[in-house]
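Trainee: Pasting the structures here.
What follows is calculated from the coordinates using simple rules that are stated; it is not laboratory data. In this text the structure is predicted, and so the values were computed from the model without any measurement. Cβ atoms are built from the backbone, for glycine too; each structure is taken alone.
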Structure P
Amino acid sequence: MSEDATLRRAPPRGDAAALSFAHVSKHFANSEGGSLEVLHDISFELPPREIVAILGPSGSGKTTLLNLAAGLIAPDGGDVLVMGRRPTGSLDWSRVGYMFKDDRLLPWRLALANVSLALEAGSMPKKDRLARAQTGLALVGLRDFANAYPHQLSGGMRSRVALARSLVTEPDILLMDEPFSRLDAQTRTTMHNELLRIHASRPMSILFVTHDVEEAVVLANRIVLFSPRPGRVHQVVDVPLEHPRLDAPTTREMINQLRSVVAAMPQQETRPI
């Protein structure tokens, strides 16, 4: 195997991190009155202007970690820093976008109004909100579908509207929770290319979760490999491959090697604590 395709642990970064997790843990109550540990001693950083994938099986706490980064829940232990600040402190949340697994488009709103929804909590005038939303739709190739309702759009087009809504606030950080997992393979590849194109034109820090090894290798600068529950950082791997990656032999080598690592990981713990 070539040196570039060899799995190697990522070295520390000196730049200030967009997101930082230091010894983070999280528990949830279970139906038996006990506590289920979902995340255990998670430590890694999202460097500025990079794409980092959290790769792990279902139930390993990937979405929980995104919700911690979004300030939706608090950790039970450790520190989460968003642009150097704790989520509980003074923070401009318009600088953080969140794209969910489901597109969550409002069926009674046109595509343009669905995108502008992300701006309605602020003081921006309606005219400016709609202009910004129109620019967002153009960015994802849907300029001509501003007046379409969600039911009139294909799955891939709906995902593009959701992506435009996540980007309309011009965030510095974009959180993505398996947003393309429900798309067919061809549409998913198209959305991968769209995301990489947008990231190249609007450098931002992207943290996305996936259980798809190929998706992680194709998109990310580095991959944080989670063990089964409770989620732990099993390994952090750099992906030093040039784009486009999908059909490159070194990409296939790395995908196969990561799949072997995932298959060799221990099974999840299920006991309450």
Structure Q
Amino acid sequence: MPNDIPEEQGALFREVLLLLEKRGFPYAVSGAFALRRHTGICRFTKDLDLFMTARTSRKVLPYLRKHGFECELTDPVWLAKVHKGDFFVDLITGMSNAVIVVEDSWIEHAGPAVVHGVKTRVLAPEELVASKIFVAKRERFDGADIAHVIYGTRGTFDWDRELKLVGEHWEMLLWSLLLFRYVYPAQTHYVPAMVWGELLQRLQHRIASPDSKAKFRGSLVDEKMFAIDVNEWALENLLEETRRRRLRELKRSANARATPAPTPQEANRRSA
């Protein structure tokens, strides 16, 4: 685990982890702890990142609130914060642009680990990379983290899974892989030739047959750096669209769970 963590901070992290383990909530530790697991890089962190589904987060927040924590839903699309004093635990359910969403499989693929003396799970390298491909902002760029994860896993990375995780946003993955290749040319083979071939073939096809109706995607990368495109040049704001769609999905999911299932008698009346 990251070194030089103050005792008060470590106690907070340990308390949260123990409470979640006691109730059996499905989650995985990410952030600096996952980065160290997969790269050996030790980085000081003021917060603890816990990845979980939005469904789980809705249950965790009131549970931790009952145990004396201050809880806030910072951004319903992807982030809630739990804290006591100056230290935080972030509950992360996806990425802020809403195109990458934490699913049950993220937790299922997490590996066993001990964090602050608590037996728990750490995010797998494939999900860690997926969570970072859109962190490409002026003030923070996680491309180096991605390169370090690929280098650190030394050819054991599950590329089929990674391609599934990034889906239609494979170009962001290719961008990250080109950076890896530039930084570690002697380790190009850590990315299998089949993966290079598949992604480059896709790119070649897109270049040869461009879609004249394809929407501008800059806001998905950084809404500030590409603000002029939206605000002054009147290009599409895909960030707004994807976030609005995700909020609708979350609302439907919450409403469905709040609605009690019909009794057998009610079900029979409806089918009659």
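Trainee: Of the structures P, Q, report the one carrying the highest value of Cα Rg over 2.2 N^0.38 Å. Walk me through the numbers before you get to the answer.
Mentor: Working: P: 1.02; Q: 1.12.
Greatest value across P, Q: structure Q.
Trainee: Now a separate question. Give the label, chosen from P, Q, of the structure having the highest value of distance in nm of label points 7 Å out along Cα→Cβ at positions 55 and 71.
Mentor: Values: P: 3.2; Q: 1.8.
Looking at the calculated values, the largest one is P.
Trainee: So helix-only ellipticity at 222 nm (-39500 (n - 2.57) for each DSSP H run of 4 or more, over all residues; to 500), computed for just one structure, reads -15000; which one of P, Q is that? Write down the numbers at each step before the final one.
Mentor: On the way: P: -9000; Q: -15000.
So the calculation was done on Q.
Trainee: Something else now. Comparing distance in nm of label points 7 Å out along Cα→Cβ at positions 79 and 111 across P, Q, which is largest? Mind showing how you got there, number by number?
Mentor: Numbers: P: 4.4; Q: 2.8.
Sorting by distance in nm of label points 7 Å out along Cα→Cβ at positions 79 and 111 in descending order puts P first.
Trainee: Right, another one. Compute distance in nm of label points 7 Å out along Cα→Cβ at positions 87 and 199 for each of P, Q and report the one that scores greatest. Please report the intermediate quantities before stating the final value.
Mentor: Working: P: 2.2; Q: 3.7.
Largest one: structure Q.
Trainee: Which of P, Q yields 0.95 for FRET efficiency 1/(1 + (r/R0)^6) of positions 191 and 239 (r between Cβ atoms, R0 = 30 Å, to 0.05), as computed? Before the final figure, lay out the partial values.
Mentor: Numbers: P: 0.95; Q: 0.55.
This value belongs to structure P.
Trainee: Okay, moving on. Kindly point out which one of P, Q the value 16 was derived from, the read-out being relative contact order in percent (Cα under 8 Å, 6 or more apart).
Mentor: Values: P: 29; Q: 16.
Only one of P, Q returns 16 for relative contact order in percent (Cα under 8 Å, 6 or more apart), namely Q.
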